[in-house]
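Multiple structures follow.
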Structure P
């Protein structure tokens, strides 16, 4: 996955996460952190910065664990993003 595809997948994931409702406080915190990290990484990809990805990998792992059963599409996108980040060294 190149950076353009990663950017598109990040945008899809962000949109998917915004649609998740009926979550407890812990899940809401995970979602807010993930969305903030995704926005930061998206901006960094646009501007060429390299260190805006800190914390996103851990957030993706938490999100996958938390939402795997209830939101399979979101967790699929999280997995794609995590794989893409690993492949490009982020």
Structure Q
């Protein structure tokens, strides 16, 4: 178990995380965390990193994604106007 002392940081209070705790959670300077106050406790946890658009669509080509959604239960109807997609 690690201990820390609360200090003043401008008009706010701050706590330094011991290196072993930060390392265990994969925290580093600049990482955004969520702070939740409960009954008699404070929980600090790292926010999940948001995936980039490239990461979300990695692994399939545009043609594969279109085929996947064509076979979905949602029927968007035929392409019309400016939304027509050439394959």
Structure R
């Protein structure tokens, strides 16, 4: 299992979350600030099985926008050694 940490522009969050959840990805949204986009941003935490990481990235790519040389999102994919729901 992997944890995807995706930092998106606030303008792209609704479309990205809707696309991810419609494909049964579970998403936690965290309001965030920082230097990635120098504007309002939101961090998405997405738990993903190893073989679905590329599909999740493709959905993020298709549902975010870029203008000029500005990036669409910053995504970290981190291995998860243990996962529990209580």
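Just so it is clear, none of the values below were taken in a lab; they were calculated from the coordinates. From a predicted model like this one, the values you see are computed outputs, not experimental measurements.
Observations, loosely collected:
- Test item: helix-only ellipticity at 222 nm (-39500 (n - 2.57) for each DSSP H run of 4 or more, over all residues; to 500) calculated as -25000, pick one of P, Q, R: P
- A value of 36 for relative contact order in percent (Cα under 8 Å, 6 or more apart), calculated from one of P, Q, R, originates in structure P.
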